[in-house]
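Alright, structures below, take your time with them.
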Structure I
Amino acid sequence: MLIKQLLPILIAGTLLPTLAQADTILGWRLGANAWQQGYEGDVQSGPSAIDLEDDLGYDEETGYNLYLAFEHPVPLLPNVMIQRTKMDADASGDVVGFEFDGVTYSGEVRSTLDLTHTDATLYYELLDNWVNLDIGITGRLFDNGVEITDVTTGITGALDIDFVIPMVYAQARFDLPFSGLSLGVEGNGISYDDNTLYDVKLNLAYEFAFGLGIEVGYRAFDLDYDDDDEFANLTIDGAYAGFVWDF
């Protein structure tokens, strides 16, 4: 079933080189931003789910995103982008008779939610003028997952989210004439069986001299993960701001 769902991604990967344009020179794009993350949703590893905000006490956390893209003039070969996003938070809450990963909790608990990940993206540039359009494929590697610890006993249960997910990648940027401003949208996404992941950014950027600029925007990450009695329905979103440098 997974191969069937991923087939459109593989087909797209074979067709994109025939449509792509190549840059005339080598180019790099470096970016870094701080992201104000709001956490909501629920997780489950056992008979029932637990709410991040109401039960575990999650609120907001500041994460970051770093990326480096390399574009080249070689036809048919994809451009490359590497990204690292820090998405982790910890909280304390109180639960009554809740079971998670075979551990029953009653009283104060301490938890960590870590969805920090690394993206490797191969993409082709389909348009490169006042409208910029990139299409490609991303492999996303998650580091950890969710851990809940009983403060009294010290016993910890976990839901591991530490796998690689392939996704479709797309980015569009619209340069506003004679202003230095641009509007952009960028996203990764995939859906198969009862699992869905999308990660979308909307941004406004301004470029100064020498390709150096600033950007502000909004990012929304949504994960629906279902594997037998393990379940995660998570939304992490909020505003971000940072700099970008094209050179």
Structure II
Amino acid sequence: MKPVVIKVGGGAIAGGALEDLPDLVSAGYRVVVVHGGGLQLTRMLDALRIPTRFHEGLRVTDEETIEVAENVFAGGVNKNLVRGMGALGVLAAGISGTDGPTLLVEPVQGLGRVGEVVRVEPRLIETLWGGAFVPVVAPLGLGPAGAYNVNADSAAAALAVGLGAGHLLVLTDVDGLLEGGETVETILPDRCEAYVESGLAAGGMVPKLRAAAEAARGGVEARILNGNKKGALAAAVAGERVGTLISEGVAACKQ
């Protein structure tokens, strides 16, 4: 079975889709969890009186900010998720993309220490799988100046392609991409940008949709799912109609 990459936020995992993890792992799936943590980082920066600035949805990250980001993402957020998975009975190990290194990045011009993944090195993740651990990956990558902040949705897509995953499951707080109050069931990756340009995909849905399209172009079946619903992961891996599927192989595309 091909690996499953799951992108989650930086919050608690109880009472939601991640409660499906024990069954997925028991069924033999090799799982990687990639997490965000933007809200936690903003709160910490505010407490330290470090200003937060965004450009086209990406956090401008100077030297001071990346130091805080590494502590927040690879520290508290990552370890809380690892402990939460342990409470579900899942063996998990927390790393960041700089460990190994696993995610190698190039700087995004004009944004300081923000990186775009250009190569995935799978050896550390494969080693953790060999020990029956689920890797929990913080969104940081290694670049020419050290650690770089990486958009978590993009990091998950890059990992999914780099690991040859069968599924990328992007968890959010709605049932997928919505149009007229209804979930868009299937989208061809080349049509995703049209939803952004029309405004139907806005805010946090934009990077999720773009990341899903990136993964789909790399041969991965990607879905945007409601992470608050237990059973969503199992249904997605089973191929049931749940969330929004982005894939080169969809038979129909709702325009």
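Here, each number is a calculation from the coordinates, and none is a lab measurement. Here the structure is a predicted model, which is why all the values come from computation and not from measurement. Cβ atoms are built from the backbone, for glycine too; each structure is taken alone.
When FRET efficiency 1/(1 + (r/R0)^6) of positions 44 and 220 (r between Cβ atoms, R0 = 30 Å, to 0.05) is calculated for each of I, II, the greatest value falls to I. Given a value of 21.4 for mean count of other Cβ atoms within 10 Å over residues 100-107, point me to the structure among I, II it was derived from. Label of the originating structure: II.
For mean projected area of the Cα convex hull in nm², which of the structures I, II scores highest?
On the way: I: 13.7; II: 12.7.
That would be structure I.
With P(r) over Cα pairs in 10 Å bins from 0, in percent, for residues 84-139 alone coming out at 17, 25, 20, 16, 14, 8, pick the structure among I, II it was computed from. The read-out comes from structure I. I have -2500 for helix-only ellipticity at 222 nm (-39500 (n - 2.57) for each DSSP H run of 4 or more, over all residues; to 500), calculated from one of the structures I, II. Which structure is it? The correct label is I. Looking at distance in nm of label points 7 Å out along Cα→Cβ at positions 36 and 228 for structures I, II, the greatest value goes to I.
Can you say which of I, II returns 1.6 when distance in nm of label points 7 Å out along Cα→Cβ at positions 132 and 180 is computed? Before the final figure, lay out each step's value.
Working: I: 1.6; II: 5.1.
The structure behind it is I.
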